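Listed after this line are the structures, all set down as structure tokens.
Throughout, read-outs are computed from the coordinates displayed, never taken from laboratory work. Source: prediction; values computed, not measured. Cβ atoms are built from the backbone, for glycine too; each structure is taken alone.
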Structure I
Amino acid sequence: MTDDESSSGDVRAGLIAVAAAVTAWGSTGVIIKVIDMNAIAIAAWRFSIYAVLMTIVLLVRGNRLTKHLLWTSLPGGALLAADVMLFFVAVRTTNIVNATTIGAMQPIVIAVYATRFMGEKIGRRDLLAAAVAIVGVVVVITQSSGTPEWSGAGDLAALGALFAWSGYFIVAKRTAGKLTPHEFTTGTAWWVGLFAFAVGLVAGQDMAPPSGDDWLPVVALILVGGVVGHSLMNWGIPRLPVWLASTMTLLIPVVSSLAAWIFLDEALTAPQLVAMAVVIGALWVVVVTQTKTPVSPPQDIVELET
């Protein structure tokens, strides 16, 4: 197999992993809806239990939960925890449309950083397709709105979540040569669980574990959002240009809307359906371009996982 063929196969594998991850994340909203717990408690228990499961797999593979693993994954864990909790503050204090639309701007932040500081190159067609996808996502989100309340503080929280989420992607990419994807995922899960418990307790939230009927959806959330979502995303990010992995997250609102329509009977408007088709079509253009002219993944990925 030639280097180009190997690179192309690695990029395709990364795209499949990231596509599966964003599909999983998009479907978690319908699961969270049926859990009778506050959002910080859900995050704390979800990530803590997930961290335990990932640690067990780590030990079975003959590895250890080392100080190096925990300290190296701390920046990613702190950024992911900040994203989770700031976005929670945003949706509680400002309207959902503002919070979600601000979050959808992540590919712009990532593209600017990746081109200026990481040496990634984005073709004009990819930039145009990504811009079209962002516009489509904004249409999907705004068509779901009623007349919710607005809060400047809530918008600032959403902006903070945007930069925390963007930082997480960059850190995940830069940590590829220091930890394997499994180690990074395990470490960040421990930190998110720890930070979520700390914030919840300080804020006086009810941090009791799930009870009764809540256990089943919490387990489903861990499996779908954690095992499928976070594990595959952290595996896929090092294999792709970071702007491409970020752009793929634009599928999340599309999947969320479709899942809510299928499972919660939430209505979809004609403009939403058209916008969803536009988003999917635009992202397909990006994917096809990247699989035809793939960027070689970092050599340390191969070294870490052989």
Structure II
Amino acid sequence: MTHFGFFLLQGAKALALSLMVDTSILMLDLSDNWLQGEGAAAIAEMLKENCYISAVDLSDNKLGIEGAKAFSAMLLENTTIVSLQLSGNEFDDHAAKYLADALTANSKVEILDLSYNMFGDKAGEIFGTAIAENIGLKELKISWNHFHSQGAAALAKGLGANIYLKVLDVSYNGFGNSGATALGEALKANNVLEELNVSNNRISVEGALHFSGGLKGNKSLKRLNMTRNPMQSEGCCGVLKALQANSGTCIEILDLPDIPVNKELAELCDAVKILFPNLLLRYGGNMKLQRKSQLKAELRTQPKVVGNSQNAVA
């Protein structure tokens, strides 16, 4: 251990000791402090005793598998923490097992951020089972990892069985078409999820069309982000047609990929906006065409005006 690392560890231990009996601090932010596994263990031991801290941010601390073990053990005992930020901590598939055990047993944590780690398909399978069994989590961020078709499908299956999760961010992974298809199937069964971010997941036309099947009957999803996917106009049209077919949809914000807008897509966007006037729809690389199509939709819903501004008649 370097002298720098030694001082950080000693500082973490001293801080943990002082916080063990502190009753005034409710939020603890130790992000980007190079705590590593030993420092995490000291903080975790403190959190077993402290029953006042409800929000913890240990992002970017290189916690690794030792940190995952320590926090898993802590979460099996702690009943106070509601929000836990663990992004950017070099967690891999081996660390996933410990964190998943905590997810399965702990019902108090409502917000969990595991983004910017090194989870792969094996972790996806492990987390999928944990998500299906968890009864407390409301928001899960697991973006910027390495979930591909197999792991993505397992995560989606877990989502289908979960009846508590409201926000899921799986952006910047590699779900692909098979993962998108699995998410579509999950949305058929899940009527609790309100926000879903699947941006930058290599979802092409085929995946978008299969995913769309889950939107036809879903009545809970309010925000959907599908940007940075090679869906093309055909895939975007599939998503919009699914919304058209679902009179009970709750979609309020829909972000589609930034692509050139052809006539079919522009007209379909117009039709969807008329059907759901409160929907915020963002799409298209040709912003001029987008604004023009939106203006058309607005004009169609307004009364015609004849004459000049001084003697206009509706």
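Couple of notes before you dig in:
- Computed 42 for relative contact order in percent (Cα under 8 Å, 6 or more apart) - originating structure among I, II: I
- Answer label among I, II for the case where helix-only ellipticity at 222 nm (-39500 (n - 2.57) for each DSSP H run of 4 or more, over all residues; to 500), calculated from the coordinates, equals -14500: II
- Each of I, II could give P(r) over Cα pairs in 10 Å bins from 0, in percent, but the derived value 6, 27, 37, 23, 7, 0 comes from I.
- Comparison of I, II - label where mean count of other Cβ atoms within 10 Å over residues 238-245 is highest: I
- Structures I, II were shown, and FRET efficiency 1/(1 + (r/R0)^6) of positions 14 and 190 (r between Cβ atoms, R0 = 35 Å, to 0.05) at 0.15 was computed from II.
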